[in-house]
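Listed next: structures, encoded as structure tokens.
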Structure P
Amino acid sequence: MLEITGNDIAALGDDDLRTLVGRLCEAEMRRHGLPSSAVTWGGDQNAKDGGLDVRVSLAAGTAISGFVPRPQTGYQVKIPDMPRGEILDEMKPKPTGVLRPIFLELADAGGAYIIVSSSSSTSETALKNRC
């Protein structure tokens, strides 16, 4: 049995972390009997991507739950810790402070936005501080 630890995840680089998230999303699609082709990612990790690194796009109304909570779910993959202020800056970049269009698109579709950070704490206190 393969056991992956938090240290293993923390050791991943940007590309490998994004690939891991993409493959986990594909596995979640298969677990629900849905097409893994609904999951997209790739290209240069540092390229302008509109705010998403991995995207799940299923037809509206598709029943889904678990690690992919909505038919339209976007993942931003980051290595550094993402405290609340940095999350807000990611969603509304400076200097304009205007919400990225992808978030309006996800909101209109009833979608979800998930930040995956290999360095962030998942303690209850840290999670509450990000809200």
Structure Q
Amino acid sequence: ILDVAHLAPNHRATFSGVWTHGRLAVTARENFYSDWIDAVDYPIRDATGNLTGQKFGSKFTSDLDVGYEFTKFFTLSVGGQNLFNTKPDKIAYNPGVNNVYPSTGSLADGQIYPRSGGPFGINGGFWYVRARISL
């Protein structure tokens, strides 16, 4: 039986704010993802022997964007998503079901984090420079 109700977080919230001063604009965003369960890829055998899914904990990620409008036609921004390099919980060891190898800390195929990446991925922070041209 597939429990699709828990494959994504039940709760997600985003809090954001924008501060401007002349041509300078700063946008800050805090994202919340509640816990979620993956019983398809990462079954866990509980104390009674029943298979359930691994529970991945809730997480916060932070984003920041700083932009400056040089002219009404050109804006340059620098920023980052997931500034503090937040990653999902690692795959739990479960003998006979999820064999995490001690030498690598991963499954046989090299996985350390969930295959789906969870609600915000496994790559951690992303930094960028953006040029915006308005014609």
Q: Could you tell me which structure in P, Q was used to calculate helix-only ellipticity at 222 nm (-39500 (n - 2.57) for each DSSP H run of 4 or more, over all residues; to 500) as 0?
A: Q
Q: Using Rg and Dmax of the Cα atoms in Å as the calculated read-out, with 20.1, 67 as its value, let me know the right label among P, Q.
A: Q
Q.
If distance in nm of label points 7 Å out along Cα→Cβ at positions 11 and 107 computes to 4.1, which of P, Q did it come from?
A. P
Q) Can you tell which of P, Q yields 13.6 when mean count of other Cβ atoms within 10 Å over residues 91-98 is derived from it? A) Q
Q. Taking FRET efficiency 1/(1 + (r/R0)^6) of positions 27 and 83 (r between Cβ atoms, R0 = 35 Å, to 0.05) from the coordinates of each of P, Q, which one would give 0.75?
A. P
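Laboratory data are not the source of any read-out in this text; all were calculated from the coordinates shown. Model, not experiment: these values are computed from the prediction. Cβ atoms are built from the backbone, for glycine too; each structure is taken alone.
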